[in-house]
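Below: a set of structures, written as structure tokens.
Every number here is computed from the coordinates shown, using simple stated rules; none is lab data. All values derive from a computational prediction rather than experimental measurement.
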Structure 1
Amino acid sequence: MIYSLKGNVSVVGDNTIVVDTGAVAFECNCSKNTIYQLGSKQGEQVVLTYMQVREDDISLYGFYDATEKALFEKLLLVSGIGPKMAISILSCGTPEMLAGAIAEGNVKLLSGIKGLGKKTAERICLELKDKVDATFSGGGTQVGLTIKTEASDDAITALVSLGLTKNDATKLVNLYATNDMTTQDIVTICLKNMGRS
């Protein structure tokens, strides 16, 4: 099994990155969180991986840190959650925020994720509630999966004025903003996580 890859991220797609290790380039399926973390950095990087082997396919899934990979592996323990769905779930927030939602049994928050129904969200909370602890969940679920405040709208406008597309700016704000942040706070954390501050 491939535990990690060390190399340059040579291609960044909507749901994938390509890690060029020198002799071989590997395509990894990734969450939006990982794509923003790795795609904005220059030089050699270490990408943690999970390899899925099936009769008709071998797929690699990449993670920017051990926290995200750990939550991914916990999600796979739930019946009905495969690697692609786990990546979709991880694309909807930070690992800490999602773990907080699971720990608190916040079915409404989780069932708002595209492709994740209420029954599956309930199963995730039931089966993983005791497997995600307070340190993993960080600050709990002060955040929604889609941030919609006046500050977040202004932050999106500010990021677009700095050269981002509206789609990318919205994804960044949804990924890192919390409801109690000011516009400046949101812009700062988004730029920091893009490696631009």
Structure 2
Amino acid sequence: MADFSLLHRAALAGAKSGSFGPTQADGGITLEALPEGHVLQVLASPDAGDLAASIASVSDGSVYAVRAVGPGQWFVVGDAGLSASEFAKTQAALSGRASIADQTHGRIRIGISGAGGEAVLAKGTAVDMHPDQFPVGRSTMTLIGHITAMITRTAADRFEILVLRGFAESLWDELIEMGLEFGVDARTAP
């Protein structure tokens, strides 16, 4: 076997960047490629019982790092990557009660913020984005256009979108198109 190193390319490295319309301070929105830290999918065993505290303990502790996908299923996200030993420690913490699938290289996060973010997302999904129906901390799996994604409201005017890596650029372009009316400032990760 030949020695080689893997070359990591950020999923949105080629995304369009620059300003589109007014800045966020002027009522626009901002799209942001978030750090490709880690994304873990946790699948509970049928007899696992309440795992809320255990799953929270394997997260990095950031607000809304644990996101319910469905009964017995969660995504745990964070900005920092996990080493093999950190991942093994996470698996051991849930051993026998849940399985963990590392989705880090398969999914990425896009941030959308600003007063128009809600309306931009409402153009592409059937989810009622009003804060009374979709409060801070709520997550849902949905379609944005034709792309399956998880939307999480992380603040009153901020959302994170978790999407399969292969659809990231397409979704990015669709969000820019949907946001032109509101003025989009599209940025790639530093």
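Before moving on, here are some points about what is shown:
- Among 1, 2, structure where relative contact order in percent (Cα under 8 Å, 6 or more apart) as derived comes to 16: 1
- Given -12500 for helix-only ellipticity at 222 nm (-39500 (n - 2.57) for each DSSP H run of 4 or more, over all residues; to 500), calculated: source structure among 1, 2: 1
- Value 30, 21, 13, calculated as semi-axes √(5λ) of the Cα gyration tensor in Å, assigned to which of 1, 2: 2
- Structure with the greatest value (metric mean projected area of the Cα convex hull in nm², for residues 61-156 alone, set 1, 2): 2
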